[in-house]
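Down below are the structures I want you to see.
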Structure I
Amino acid sequence: MKKDEPKSGVGGRQVPVEVVVQQAVKRLKLPKPVIHTSPDEDFVQVVHVPTWMWVEHSTWGPVSASAAVEGTQVTATARPRQAVWSMGDGGQVVCRGPGTPYSDAYSPKASSPDCGYTYRRASLSVPGRAYTVSVQVAWDVEWHGAGRTGVVPGLVMSAERRLVVDEVQAVVTR
């Protein structure tokens with residue numbers, strides 16, 4: 001047997017590396033994204049005020065898993081590529097990273113440097129009086145084993161929550 005050949009399975013049949021890749025990918029425990037916003041997601045968002053969005057940073061990082069069958073071992077490593085946010089009012093935002101949590105280091109009027117949205121309409125006229133916001137994190141999976149490498153595209157983890165968006169009316173007095 002040559003060094004790079006897969007070992008024989010039961011009855012002399014070879015286990016295709018693709019079978020082992022599928023097992024390694026199934027063992028990946030990709031985290032469900034946790035949605036955060038500023039203003040805080042538990043409070044009202046405000047029309048024409050930038051909303052900062054991010055997923056919990058502990059859910060944004062490489063995840064690996066291995067599988068072995070009949071001497072063929074494969075390791076799969078998934079890395080988050082982007083977060084696609086559907087804002088509930090028809091808007092969509094694509095963020096290349098997890099987003100930046102808001103802090104006092106930024107002006108209250110500032111937009112997020114990498115993942116934000118500004119609502120133009122209140123949610124109070126939609127059913128439930130809130131927009132359903134969702135995020136889908138797309139993961140790229142690279143694998144190596146049995147002298148080969150490859151990519152498995154299309155793994156997605158998602159989360160959603162409701163956000164109330166309201167208008168703030170100003171009254172000018174002398």
Structure II
Amino acid sequence: MNTDGEDYQRRIAERLADEEDPHGEVRFVERYAPGTVLDAGCGTGRVAIELARRGYQVVGADVSESMLSTARRLEPAIEWVCADLSDLDLARRSDVVVMAGNVPLFTAPGTTAGVVAGCARHLTSGGWLITGFQLDKSYDLATYDAEASAAGLSLVERYATWDLDPFEASSEYAVSVHRAA
């Protein structure tokens with residue numbers, strides 16, 4: 001996806017301006033009390049920046065240099081890494097890897113297994129992969145769960161929203177939590 005980071009940031013800010021609490025993903029991640037977090041597919045850094053503001057050690061990774069340029073402008077103290085998540089190699093692991101904002105849906109066709117495996121490689125033993133995405137015909141939960149399982153992760157829980165609404169077969173969005181062995 002080739003998106004202009006400044007334009008994307010403007011649209012996100014406009015969309016979230018009326019929300020009482022625009023940090024549902026951050027609150028969700030906090031439930032797992034991580035010391036370290038990798039925001040995989042971080043875009044302009046909305047989630048990573050808020051996690052860092054709350055005291056977590058965060059790295060943001062995205063394939064778009066334009067998105068990361070905006071993230072660096074917004075918060076230069078965070079480490080921002082430009083890389084495809086399939087090839088990412090930070091040489092360290094995190095307690096939580098979070099893919100918020102439909103990250104698997106924005107990857108090139110046929111690459112989601114590599115993205116999930118790349119995220120799993122960056123988890124500590126017992127670490128959590130937390131992923132939220134819109135459910136549609138191009139990528140389904142059965143595929144995602146199979147890719148997570150192949151990467152050595154086990155499904156722990158699933159919700160319909162970042163606010164912990166119960167997941168049902170008719171849900172249009174899923175927040176899945178997988179754990180590393």
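Computed over structures I, II, FRET efficiency 1/(1 + (r/R0)^6) of positions 73 and 161 (r between Cβ atoms, R0 = 25 Å, to 0.05) reaches its largest value in II.
In this comparison of I, II, the computed figure 37, 15, 7 for semi-axes √(5λ) of the Cα gyration tensor in Å, for residues 57-112 alone is attributed to I.
One of I, II was used to compute Rg and Dmax of the Cα atoms in Å, and the result was 22.7, 92. Which label is that? Value 22.7, 92 for Rg and Dmax of the Cα atoms in Å corresponds to I out of I, II. For which of the structures I, II does the calculation of relative contact order in percent (Cα under 8 Å, 6 or more apart) return 19? The structure behind it is II. Calculated for structures I, II, volume of the Cα convex hull per residue in Å³, for residues 33-80 alone is largest in I. Out of I, II, choose the structure whose coordinates give FRET efficiency 1/(1 + (r/R0)^6) of positions 129 and 153 (r between Cβ atoms, R0 = 25 Å, to 0.05) equal to 1.00 when calculated. Value 1.00 for FRET efficiency 1/(1 + (r/R0)^6) of positions 129 and 153 (r between Cβ atoms, R0 = 25 Å, to 0.05) corresponds to II out of I, II. In this comparison of I, II, the computed figure -9000 for helix-only ellipticity at 222 nm (-39500 (n - 2.57) for each DSSP H run of 4 or more, over all residues; to 500) is attributed to II.
Taken together, the values in this text are just the output of simple stated rules run on the coordinates, not laboratory data. Remember, it's a predicted structure, so these values are computed and weren't measured experimentally. Cβ atoms are built from the backbone, for glycine too; each structure is taken alone.
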